[in-house]
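S.K.: Input: structures, listed below.
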Structure 1
Amino acid sequence: MKASQQSIETQPNSKKSIRCLVIQMARLGDTLQSLMALRAAKQLYPNLEIHFLARENFASAANRVPWIENVITLPTDALLGPVFSGIKTEAQSLVELAQWLRPIADQPWDLIMNWSFSDASSFLTGLLPARIKLGYTRRPDGSFAGADGWSQYVQAIIQGNIPQNIHLTDVLTTQLLTALQIHVGDPMPEGNAPVTSKTFFSLTLTEREVAQLAGDSKRKWVSIQLGAGRPDKTWDPKNWARFALSLLKGNQDCGIFLLGGKEDLEREQKFKEELNRLVESDSEVSSNPNRIRNGIISFVGETSFDLWASLVSRSQWLIAGDTAAIHLASLLGTRVLNLSVGPVRFTETGPYGNGHYIVSSGSNCEGCLNHGANENHSCQTDLTPEVAYAVWSYAAYEWSHRRQTSLESHFLQLGLQARVDSVLVYRSKIRPVQEGGGVVYESILQKSIRVTDWSAMVMGHVARSWYCGWVPSIGQEVSREMISPSLVKHLRELEESTEVLSKVCSQAILIGNTLGHRGATLKTPHLMSVHEREELQDLGKKLLELQGLVDRLAQTHSALGAFSKMLAVQMHHLKGTHLGDMGKETAVCYKVLRDGVSIYSAWVKHTLALVRPVALRSSHLNLVETPSISTEKELNL
């Protein structure tokens, strides 16, 4: 948080409102995640008066939240549509946008949060006055700025495609609550009620109307969301049909709500065609096909938010790919089976809460690695309907086996033991605060941890150290059984590089502080002796060499790319105007970086120590050290 920003002169238990504007211009899934974070803040700070700004097409969810003071919709079609069609020029559209914006700019905002995290939305944040701003904004000179540490983390790490395991909902919640605690005060002690509930939204459909739509009140309903955000994240309709048949055959007390928008009507048709073919060829159900057909009620194409939310709320399970539906179900307390196919990072955007399941491919998918929507995605093939049903049937009957039966044994009972190695299965859990807090996805299958997952855990740990001020113990999520030879090889290669990186940061801190001190002693930045100028130029040159060395280390070991990208973002956000200030701020940036590298190095040492023989391991478990300042000779500068 910028020290120059003003504090909000109120307390959480006072009657004075904290006027807060949330800018969320992204899609519906992002809106739903934002609402969960806002609900937690509203419970802890009851006098938080929330105004929500969203695009017209994605404001439906916010309009159904009773504790939001006002929903402001940006008429994107009316304002931007004529520009795209060539009817109006950009200048003409800007005049209309300014007229639309004026009433918002005239209001006294205590806090503005831009949770769109887009370059375009930063201009909107920059134009609006507020005492405190979070998220992306613009400086007075028009240059881009991340208003706080978490925003810079989103820019460098999350949008930089660096593996990390902090859920976006936790990022938003922590960002907002940290700002409120700093500028308002401690939260209300009783603000610890559950955030999710079946009544999260005020919906227009009554329970009786939903029951009439559902028909058989004795059925246990399972919702299937046919589509997803992108084609490469969408399961084939034929797979959905095979899955639905398995579910209805094995669970006669269940029924299926088939959900989707108008864009999913073609998928619905393919689903029905494949289901009819399967029913007619299956001897168990072909004699009475209507039992299967009547167990499915399709609402595809009926896009009312109220109907959608009512059906998901009434369901015991939602089964879907990477789509807004999993966030809706999370808010409503409906359990989720997330079929994670395509280039998805579910640790950041998966279902939030306890007891959700995620199943994904266990192999490296070239299509996902290339992030191409038109690529061939082997992950689609690995995740078969039989595997998906096996995971759901295990999760749905946890109450009976209480997880005393392993998922591997369940696969064996279903004759799918050959498929165990092709998939990964995780279960969500909200961690206690002393273990880091937030949601975490625990592996259900006993498998070695992948390098990317290990790196994601470490990066999440580093972020908590940077922005929460405290961290759980090193390595609490890693055990000896999870460590593979390939991970050991990777970490041994990293061990020396992290030590070098730590020394680079220490040297940069020393040079930055020296530069700051020299700059502060100048009588004027415009008049200096030849010796002073040469000394300052030499210090600046050494800083550039050190920054280049950080970049080269990141190119050699991609796992260290997080620190290179974070450094670039931090250096962009230096705000000093004098040489002395810039030197001191540079030293602070490298101090933050070195703290993160120290944690990373400690994780490397701890993980490697776990695979050493027991007699040697005890002397290597507590290895967190602050690296000493290196010399120019040691760094070969």
Structure 2
Amino acid sequence: MSFLDKIFKKSAAPSPIVSILPEEIYQAGVLEFKDIIAPSALKISPKEVNLGEKMGRTLFVISYPRFLQENWFAPIINLDKVFNVAIFINPVDTAKILRHFQKKVAEVQSQLSRREERGLVRDPALDVAYQDLESLRDQLMQAQEHLFDVGVYITLFADSEGELDKLESEIKSILESKLVYLKPALFQQEQGFKSVIPIGDDQLNVHSKLNSSPLSSLFPFVSFDLTSDKGILYGINRHNSSLVLFDRYSLGNYNSVTFAVAGSGKSYCTKLEILRTLMFDTDVIVIDPEKEYEYMADATGGKYFNISLNSEHHVNPFDLPIPHEDESASDVLRSNIINLVGLFRLMLGGLSQEEDAIVDRAISETYALKDITPESDFKSIEPPLLSDFELVLAGMEGAGSLVERLSKFTKGTWAGFINRPSNIDINTKFCVFSLRDMEDELKPVAMYIITHYIWTAIRKNLKKRLLVIDEAWWMMKSEDTASFLYGLAKRGRKYYLGLATITQDVDDFLKSPYGLPIVTNSSIQILLKQSPAVIDNVQKTFNLTDEEKYLLLESDAGEGIFFVGLKHVALKIVASYTEDQIITTNPQQVMAIREAKKQLEQAGG
């Protein structure tokens, strides 16, 4: 007999403390698996079991309501606590129970008759009991339902008696709100603990009779899941190891936000989503501030545009989109003029009210210079350049300061950036705009121009697309760029566009007046590991429980919480070996891949 067997042997009285000594194991000459997993000591008291440094308490369900709603047990299963659950289901002989029902129905019918004879007021409880008995008897006779003896036991674990009492109270309050009542197994904690461990031995024998329908609401366990029959795999549900499969284009809007600290796997998560999204006839466009997507673009046959002052790729902010079927040319022109005023406000370091009015009028006259009016056909026009705008501005009264500030973009070191016709074609499955080599001073301007150009191109051709803006906090620095990003989040659905916003600087993002509206206009939110400095703000913004807050603080890379509408699950991001080789951001892996590629090219040469 092993020492664990000695501990768990049947006894009439509560057991004393039992210590398992190495000398006893040595003298026995046999070390079994039970001895390895056994606790260092065991003490059984009327209300709990002490297992070494842990304490356990077993509760059992004693009463159920008349109706059990679907998923009533899910809040317990999804609690972020340590506990074990055992459910024992024993079928009851239908013929035997029908004989019992026949007697019970006769008793209830007799009580109803006697009350009627005495002229007593009708008793609703008796009427309901009679109807339920008759209904269940009919279903049992027709084999539509079966009856079972069901025992539900829960063993809670904690470090102290106080924690155990608190956890018991929490679980009781959750279930009692659903009219399901629990009791602790007083003076039966040993039997309760043995009943819950995975050996299939029900020593408590506290059963209730349930027919098939309410029983199905209890088993199998139902925990939060986000598994659908279409979409892409985001990862694995850490609660129940189910797959988190979802299609962002099946939601009210197609936007997502991802918040995480550096090194927590946010770029890895985003690249994995992009790689899997490309398989479902979706075009993907990425604004990449750190040159992280170059290898991925090369591996998937995409286009890679390196945007800098010396780049051969140019974007003309005066480009105009072709009006959508429910838009007029005047609406498109007016919207583009408003966006350009915002761009010049950003480029020129702010505008006074007078300067704002001058710039607005100068943009309209610049378009008119190229015969572009609200009545024009935008399909066959050549848009003006920044130098045309400067020429018009120079001829306007009170615009001297504006012309002077604008000259560095038309004649100075920054002239090659935007004062040329657009030569970029994003009509491809996957394209990346890299801004790593752009000066920090110009990055917000570049992001604004590129997102505006992408938005213009998207409106020309209706197609399923995903726009990924990495390190979006760059755009939240300016009110104009933040406002434009918010406009994309609100209007993207109309053009079949999903906007994925990723940032590590949560505070900067949420401090902007447009930060929270962008979050609320995103059907999907992904929170990976957070830093203690921002976790309270994140908890408040996303209404996290304390358990979810600590989960985000303690998560490893690639782990976090995945929100879709009112549902959320703990997520672990998992990639295959091939996917990992394409999307990895680990410097060692990246260097090894580049070296292998270089050797392969040399061998081929």
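Values quoted throughout were computed directly from the atomic coordinates according to the rules given, and no laboratory measurement underlies them. This structure is a prediction, so every number in the text was calculated from the model and none was measured. Cβ atoms are built from the backbone, for glycine too; each structure is taken alone.
S.K.: Out of 1, 2, choose the structure whose coordinates give Rg and Dmax of the Cα atoms in Å, for residues 206-309 alone equal to 20.2, 77 when calculated. Before the final figure, lay out each step's value.
M.R.: Working: 1: 13.8, 40; 2: 20.2, 77.
Here the read-out was taken from 2.
S.K.: Consider the structures 1, 2: one of them gives 16 for relative contact order in percent (Cα under 8 Å, 6 or more apart) as calculated from the coordinates. Say which.
M.R.: 2
S.K.: A follow-up question, please. If distance in nm of label points 7 Å out along Cα→Cβ at positions 174 and 318 comes out at 2.5 when worked out from the coordinates, which of 1, 2 was used?
M.R.: Of the options listed, only 1 reproduces it.
S.K.: Let me ask something else about it. Suppose helix-only ellipticity at 222 nm (-39500 (n - 2.57) for each DSSP H run of 4 or more, over all residues; to 500) works out to -15000; of 1, 2, which structure was it derived from?
M.R.: Answer for the origin of the read-out: 1.
S.K.: Compute mean count of other Cβ atoms within 10 Å over residues 422-429 for each of 1, 2 and report the one that scores greatest.
M.R.: On the way: 1: 20.8; 2: 13.6.
Biggest value here belongs to 1.
S.K.: The value 27.1, 98 for Rg and Dmax of the Cα atoms in Å was derived from one model only; which of 1, 2 is it?
M.R.: Only structure 1 yields this read-out.
S.K.: Something else: Taking distance in nm of label points 7 Å out along Cα→Cβ at positions 246 and 534 as the criterion, which structure among 1, 2 has the greatest value?
M.R.: When distance in nm of label points 7 Å out along Cα→Cβ at positions 246 and 534 is computed for each of 1, 2, structure 1 gives the biggest number.
S.K.: Which structure, out of 1, 2, was mean count of other Cβ atoms within 10 Å over residues 238-245 calculated from, if the result is 21.9?
M.R.: Matching structure: 1.
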